Every structure is written in C-alpha cells, then in structure tokens.
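See the structures that follow.
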Structure 1
C-alpha cells in the first residue's frame, strides 16, 4: 500500500473512532444540550485558532466577503445539527440516533438535485428505498420501548433534523472549494459561540471535574484534533476509500452505546440499522442492485 494512502487511512480511521465516542462524552457531561454545544464550540474555536495560525491560514486575502458569509451560514447549520443530534442521544440512544443520522447522504442528493440540478439516478432511488425500509423498521420498533415510546420517536425525528441540517451545510461547503477546511471549521465553531452564548448557563456552571473534562475533550479532541485528522485524510485518500472508512463512525457509536450504557438493539432495530448503513454505503460506492442472470448454453 502506498505510504500516503496508508497514512490517510490511519487518519480517517482515527477520526471516525473519535467521532464514534462523541455521544459518550455528551451524555457523561450531564449538561443541557445547548451548553454542551456552546462549550464544544468555545474550546474547539480555541484549538482551531491555534491550528489555523500554525498553518498560516489567518493571513489576509484568503477569504472573500462571500466566502466568509457562506462559511457563517454553514456554521449555523452545523451548530443546529449538533444541537439536534445530541438531543436525540438521550431519547433514542446513541446507536439509533447515529444510525438514523446516516441518511444524510440521501438528503444531500435531494438538495443537490433541487439547487444544483444534479441528476438523481434510478440506482440512487433504489438505495433510497432500502434506506427508507430501514427507517420504517427502526420506527416500528418504538412499540418495544414501553413508556419511552414517544421519546424514542422524538429522538428519531431529531436525528433526521440533524441529518437535514448537515446536508445543508455540506451543500454550502461545496461552494467553498479552495478555502482551507480548517479555517471553515474555525468560522463555523466561532459562529456557534456567538449564537449560543445568550443561552449558556454561566450562572450554573458544571461543578464536577468529569463534566469539565468531557466538555474540554469534546472541544479539543472531537472538534480540533478530529477536524485535522479528517481533512488530512480526505486530502490523501480516494473518495471511495474515504466513504468506506466513514462507516467506522456508526459502528463505533453502536459499540460505545453498548459498552458504556448497556443499550442493546432489538432484532428489528438491527435490521433497520443494517439497511440504512448498507444503503448509504451502496450509494457512496456505486454498488448496483441489479441481479445478473447467468445464461447457460
């Protein structure tokens, strides 16, 4: 294996494993969702500021006014995405929230068709159908959740909303080609700090050291370090390999949910999760659903 590909694969794997533990730190912090996202943005902004300074991305002339405004709008979408996704964890579980969140590639395809006139192929529609069946399986499993059934459905809805906002952010970022991604990330989290500062509970700051440790880790490791690893990998790896390795994230999240909180998926939930991940992988990798008939002579 080429040395560049090997390094990129390591960086992508590390980034996805780090991402898979986000839900753990969110819940362990014990803080309201808006506070968690605010502190993640604040600590992440400090980390990314140092990284951008080290790479020389803070010099004048890198950003135009339009580029800056687009990055800010994408930041609004990303911050909203974090708020909804984190809120889904305590309602539908980390595993289910993360699995449902992985329908975002299909939302991005739909948005690209609406606003960028990109064609939706029959193959993409077929994989969308598989993903939708997976969603139906997960939603129908709410009857096994007992009194938390309504919260379970709300958690799924929040994860879907998070996926939609991520797709919007990704659509905007498509127009920022050539802009250093670390700088885009800095603008996004800085936007989050300004947006959420009015809602942060400064008068009731966390008292437990474990809470602060979780918030600092979310900002420094899950935002600053993870962005560096992720963008470094994207620059080194073929798109197909990047897409394949990205599925380490939901698998790691499912394992973390089981290991840390003892959440075990019901058989119907496993079927739904598998269908969504298979559909997302199939669409990203360009797999065909057509059956080939062998003709013997």
Structure 2
C-alpha cells in the first residue's frame, strides 16, 4: 500500500504518467496499474484520465493530503529504525534561498563530517518553493527567511541575521564610499533578483520606505547573472552581506554597506513539524543550534 501511495504522490507532483513513473523507477504501465489498484482499494476515482493526465478528482485531492502524511510518517519510522541499526544514514534534500547559498556549507560541512553516512543534496529554491517542497515531501528541510512571510506548520532554528550591501563595479560613483543610504539609490540602474524571490520583496520594501521606486533594468533568478551585469559597469545590485562579500573578494566588484537604517532579516533552518522528528532532521537541527550558538 505504501508504495502505491508514493506512486500516487509522484503522479500528483509530476502531473504526467511517464515522468512520475521515471521518478519512481518503474515502467509507466506499472505505475498506471498501481494507481488503479489504489482506486479499487479505496473505492473512489483518484485521477481524471484521458489521452494524458488531466488532474486529480476531488476525492483524489483529499487522498493526496492524507497520503502525504502517511508516507511522511512511514519514512520517519524507516529512518528511525535504520538509525537504531546502522546509525544515521540516507540523503537529506535541503532547499536553500539563493542569497543563503554561500552560507549553507557552514551547516552541511560539519554535519556530514559528524555523520559520514549521510549525503546532502542542496537545491536552490525560492522561499515559497521551499515550503511547498517540504509539504509535498520533495524536501526534508529548507534554509529561508524566518521573519517576513507566514511559514505554516514547520519547526525553525535561526542561523544568522542578513544585512545588505550595494554591489557595484570598481569604477562606479559609489565604489569609494564606506556606506550608502537607501534613499541614495534613487535613479541608480539596478539589476535585482526576480520578484518570486523573497529577497526581492524585502529589497522593494526597504527602497519604498526610503521613498525610492524599486525598478530593475535587469532581473534574474541567478546571483551569478546579476554579478555578470554588475561587472559591466552599467548596473549595481543589492545583495546580502555574505553573498556580496564573497563576490567582492575577487576585486571585480565593490560591496558598500547600506545604512539609514541598516536593516536585518533572520535566516534559518526549517523542517516539517513532526513529533517526534526524524533522526536526520533532529541531528540537522542540533547542528544548526551549534552554528547559531
């Protein structure tokens, strides 16, 4: 039954029989047969069918919500029994907001050293995608903002406070300054993350508070793309201190503190709220507490 529920969840996620079968490591006929067997067992139609996947029925949507909880608890039990027998092992999929990527190794490096049988997969995701990924069992944990938008039913562990820098080319008018005010960014050609990133919404908010309309001549969902544009000398960007300092070390750009006010936002580790937590998540949270302490 559990394997059929996992196939059903995979189908709901992929919205395509072939891709769902590939994700589950089975043939498409096998996956289709498993879904039909699940429907027969539950006595309801779960999927609208045609020439291709057409969505979940209302009953299918209700079953999906219950199935995610059942599969999550089953995985947690498997992890617990495996850790009792062999110690911590397995793979942790962690979604990380783009601006926190330079910091993630500070958590994962000591964690994997302490638990060598655990592998970690780091996936760059927006804050909304992280919450959705945890809910859909695509991610075990996430690193995201803790103090700006509702997080739902998750456990949290703060990691660090995020401060902001104006990132500009060495020849920029701002390059020689030791600080710059948010209001001074009026009229500055900016390249910024796309609006689906929470960082962009935070930047928009602080610019608006300073009376500056947040307009970006270039938008990207990649900080590498932003830096490539900054280095042309035509644009500047606003990035968190850790990320800005990382790029500035090369000398290709300058990172100038933004003050008046110098705002900060809390970034931390999140995971689904379960009692008890899985051994992997409990160990990861413990490592996060060491890092923040």
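Just so it is clear, none of the values below were taken in a lab; they were calculated from the coordinates. Please read these numbers as outputs of a predicted model, since none were measured by experiment. Cβ atoms are built from the backbone, for glycine too; each structure is taken alone.
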Calculated from one of 1, 2, distance in nm of label points 7 Å out along Cα→Cβ at positions 253 and 285 reads 3.5, and the structure in question is 2
Candidates 1, 2; helix-only ellipticity at 222 nm (-39500 (n - 2.57) for each DSSP H run of 4 or more, over all residues; to 500) computed = -13500; producing structure is 2
Given a value of 22.6, 71 for Rg and Dmax of the Cα atoms in Å, point me to the structure among 1, 2 it was derived from.
2
Figure out for me which of the structures 1, 2 the number 21, 16, 11 belongs to, where semi-axes √(5λ) of the Cα gyration tensor in Å, for residues 109-164 alone was derived from the coordinates.
2
When you work out distance in nm of label points 7 Å out along Cα→Cβ at positions 29 and 269 for each of the structures 1, 2, which one comes out largest?
2
One of 1, 2 was used to compute relative contact order in percent (Cα under 8 Å, 6 or more apart), and the answer was 43. Which one was it?
1
